[in-house]
1. A value of 1, 8, 13, 17, 18, 15, 12, 7, 4, 2, 1, 0 was derived for P(r) over Cα pairs in 5 Å bins from 0, in percent; which structure in P, Q was it taken from?
2. For the read-out FRET efficiency 1/(1 + (r/R0)^6) of positions 17 and 105 (r between Cβ atoms, R0 = 25 Å, to 0.05), a value of 1.00 was computed from one structure; give its label from P, Q.
3. Looking just at distance in nm of label points 7 Å out along Cα→Cβ at positions 89 and 137, which of the labels P, Q belongs to the structure with the highest value?
4. Taking Cα Rg over 2.2 N^0.38 Å, for residues 9-80 alone as the criterion, which structure among P, Q has the greatest value?
5. Given that relative contact order in percent (Cα under 8 Å, 6 or more apart), derived from a single structure, equals 31, which label among P, Q identifies that structure?
6. One of P, Q was used to compute helix-only ellipticity at 222 nm (-39500 (n - 2.57) for each DSSP H run of 4 or more, over all residues; to 500), and the answer was -11000. Which one was it?
7. Once distance in nm of label points 7 Å out along Cα→Cβ at positions 49 and 97 is calculated for all of P, Q, which comes out largest?
8. Rank structures P, Q by FRET efficiency 1/(1 + (r/R0)^6) of positions 41 and 57 (r between Cβ atoms, R0 = 25 Å, to 0.05) and report only the one at the top, that is, the highest.
Structure P
Amino acid sequence: MTGKRHSPGGEALTDLVLAVFRLNGRLLTAGDRLVADLGLTSARWQVLGAIALSPSLQPVAWLARNMGLNRQGVQRIVNEMREDGLVELRPNPHHRRAHLVALTKRGEEAFACASRLQAPWANALAKGIEAEEFAETRRLLATLSERLDRELGKGQDDD
């Protein structure tokens, strides 16, 4: 062991990363509970949201990259949702094999229902915290994401 220690910034970042890991687990559990009656999970809801909120139809690899997830995991979820009639695959004029993922009417309805459930939940959770605190935290997380993207060589899985 070299005995190297964290700088104050490195220690603060490590504490933040651990808090984000704990928060992620709790968000997934809360999300699962929130959308369970819709036949969704947090993972399905996340992918539906990525599709619904994208300005244009995207292939699985692009959806995964935009969400910070691996392509194989998103592909598995898309395949399951396709079997359940929530999404469909459409031809991609730019790539013969990488089909574009689109919501079906049923997928649009499921996402809309989930969004209606999420709004009061988010409002209650945010109560007493200033909007600027969330904006500042989002900016910090975006900066860290951008640095990690550069470090990891974002775009290596561009199918």
Structure Q
Amino acid sequence: MNIDNPAVINVLRRSMIARIATLSRTGRPSINPLYFVYLDDHLWLGTADWTLAARNVKANPRVSVLFEMEQGHADHQVLRISGRASVRTDQEIQRSNNLQTFRKYFLTPGGILHAVTHVRLFRAMHYYHAQSAEKGLACVIEVTPEQVEFLRSGLQG
């Protein structure tokens, strides 16, 4: 299946959280939830260069990213996109990612609903971003998809 398949695009448009699966240098797996945008046939996941996800991508660029429809979908499918990732800290990518993230998470009906529903997290997000600035650089994990597939999640409706 290709990333430009209408069913795949539908999931990417409607999902709010990506779960990136990475491996450390020693092969230890990790899954981290991150905000994401899909742009120019790439997934961009915003984080900081000191996080486990970024450190693991630097050690091993092979990743899988999981997406689920957030609400009201009875089919319980999970979209898995596997590919190669890189950690990008350049300002142009940061600006573009920030703009697209703002549009997705705050300037759409779903984004406004998400922000209102999770308003209690704004203080935590502010604290996280302040701490991130002290520890290292903001970054984007850029994933180039190589394999796209739907999986059954095992949940029963």
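Every read-out reported here was derived from the displayed coordinates using simple, explicitly stated rules and does not represent laboratory data. The structure presented is a predicted model; accordingly, all values stated were derived computationally and were not measured. Cβ atoms are built from the backbone, for glycine too; each structure is taken alone.
1. On the way: P: 1, 8, 13, 17, 18, 15, 12, 7, 4, 2, 1, 0; Q: 2, 9, 17, 22, 21, 17, 9, 3, 0.
Checking each candidate, the match is P.
2. That value comes from structure Q.
3. Values: P: 3.8; Q: 0.4.
When distance in nm of label points 7 Å out along Cα→Cβ at positions 89 and 137 is computed for each of P, Q, structure P gives the biggest number.
4. On the way: P: 1.29; Q: 1.16.
Sorting by Cα Rg over 2.2 N^0.38 Å, for residues 9-80 alone in descending order puts P first.
5. Only one of P, Q returns 31 for relative contact order in percent (Cα under 8 Å, 6 or more apart), namely Q.
6. Numbers: P: -22500; Q: -11000.
It traces back to Q.
7. P
8. Sorting by FRET efficiency 1/(1 + (r/R0)^6) of positions 41 and 57 (r between Cβ atoms, R0 = 25 Å, to 0.05) in descending order puts Q first.
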